[in-house]
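Asks: Heads up, there are several structures right after this.
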Structure I
Amino acid sequence: MEQVAPIALVTGSFMPKPDPETHLVVDALAQLGLQAEIVSWDANIDWARFSLVVVRTPWDYFQHLDKFLAWLKQVDAVTRLTNPRRLITWNCHKGYLRQLAEAGLPTVPTIWLERNCPNPAELLAADDYFRQWDDIVVKPAISIGAINILRTQPSSPAFIEHLHQLLATDDVLIQPFLPSIVRSGEVSLIFFGGNFSHAVRKVPCAGDYRVQDLYGGSVQPYAASQREISLSQDALEALPVASSYARVDLVSHDDHWVIMEVEIIEPELFLAADPSAACRFAETLLNLVNQ
């Protein structure tokens, strides 16, 4: 193989937890004859020296969004990004879920409130959805890993307090709490180059509802059904541009699968759950380098 410039696997400077899997990608790329370096997105380096910049685990990006978006523009001007800059920018704000719903895809019912909106309590009191919910989840539109999320009751003073705190700096989503998350967790399907690779089930620890390992959640291997794969593929086909890697999170609601998230920017890909997953990801990146 002709020697090619190294691939950058992008991480963050201030991580809520250690990156558990990018080293697996480095090893898999090395088996294909490709050199890879793990570098922080805010590192002061010459990004043009990389053949491909893979935005993998910048788990602090949402705390510095303007700077991160400016970095994407800078890198996009001198080399190739995967996933593409347009797709990453689209995925930064959870408003993408609204677009998926408008395209006819099943998503979690959601009320959207804009930053600094006046009289949010009055808006909610007039909302038909909200009046039917007695257990809700409130979350910012730009965040990761259930950070700043609150499960509460609509009548709780904590709800209004948290809502006002979030609205001072963020757009906000309000959703019904789905009991299926406690019973059976979330299902995550991982795709490379648009092709299904593997799946896991993420379950919360006893007494919690958050599936992330930061809160005691755990991950189990999972055999995805064709129905789950098809729904996830429908979600990927609705993206503004094709993804080279993605994770689609599904939950059960009223006995139907709905889309919780489509993770494009920095999804944990649970590569350790499948012995061949890192190799499949590396082969996808090799194909991009050769294009």
Structure II
Amino acid sequence: MGAYSAVDWYRGVEMDRFSAKNVNALLRKNGVRASKSMGQNFLIDDSVTVKIVEMADFTGADSVLEVGAGLGILTLALSNTVKHVTAVELDKRLLPALRELFSGISNVDIVQGDILKLDIGKLVEDTMPGGSRHVCANLPYNITTPALTLFIDSGLFQTITVMMQREVAQRICAKPGSPEYGAFTVYANYHTVPEILFTVPPECFIPRPGVYSAVVKMKKHDGRILGTEEEAMFFRAVRAAFSQRRKTLVNALYAVFGNKFSKEELAKMAIECGFDERVRGEMLSIEQFAALSKMLM
């Protein structure tokens, strides 16, 4: 590490330790350059990490999974607040500094690996004590959608608080009828209650991304809206409705369900559900998709 250790650097020997100058110096000392293929943009504004942890509303009894630990800035903020942090980092080059930093901090586990390839159930069981479990991360842009899908499908986490590209955040929180509203919006809102907490400008990162970021909190729904079989049909209908956005809902459904229903029958279903047969899928709410999916069973 040269003149000062990773521990000294993070713990404030350098008063302005999160400045662009100091972060770049730390990266150079470890022979690290941000990797585009890994979607690396290192957060350098510690006020953002404080705000994330505060607005995530964690308690001292919570366990948190962090993905993309990077330089450990968010990890450190989490470790001062929650019971336990499991920090997953793909880049092996960052592990020496991370492990040195957290060597004396008992409530942090550093795990090297690709979150999309790890057994998330086993990871949680092995490293996260019982109690309320959560996700908090500055996600690499290139894995945002598959990572969120993994977290949601696992059913293991009460909340998911993540930083992502602002446009993706707007899509997740979009309302029916808006240009951003799509199949992933329906999926995310079916399983969680998402909320954009705040936006983060490019200058808070090294290297600077070409877009703004946003922090989104997604709170798990208490219960399932539909049964297992109905849920499968629900998402089949959603995928059909958004697969060809320019088509009316009836025509989009007919392309998928035409072997079972005529266009006339599908139009009748739409009317019975309370919407015009000429409506497009992007206008339907979750409740309307649920009503339609029950008729398609």
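We did not get these values from a lab; they are worked out from the coordinates using the rules stated. What you see is a predicted model, and the numbers here were worked out from it, not measured in a lab.
Asks: One of I, II was used to compute helix-only ellipticity at 222 nm (-39500 (n - 2.57) for each DSSP H run of 4 or more, over all residues; to 500), and the answer was -8500. Which one was it?
Replies: The value was obtained from structure I.
Asks: Ranked on Rg/Rh (Cα atoms, Kirkwood Rh), for residues 112-239 alone, which label among I, II comes first with the largest value?
Replies: Between I, II, the highest calculated value is found for I.
Asks: Right, next: Between I, II, which one scores greatest on relative contact order in percent (Cα under 8 Å, 6 or more apart)? All intermediate terms of the calculation are to be shown ahead of the outcome.
Replies: Values: I: 19; II: 14.
When relative contact order in percent (Cα under 8 Å, 6 or more apart) is calculated for I, II, structure I comes out on top.
Asks: One of I, II was used to compute Kirkwood radius over Cα pairs in Å, for residues 48-103 alone, and the answer was 11.5. Which one was it?
Replies: Working: I: 12.3; II: 11.5.
Value 11.5 for Kirkwood radius over Cα pairs in Å, for residues 48-103 alone corresponds to II out of I, II.
Asks: Taking Kirkwood radius over Cα pairs in Å as the criterion, which structure among I, II has the greatest value? Kindly include the intermediate steps, with their values, before the conclusion.
Replies: Numbers: I: 20.0; II: 20.9.
The maximum falls on structure II.
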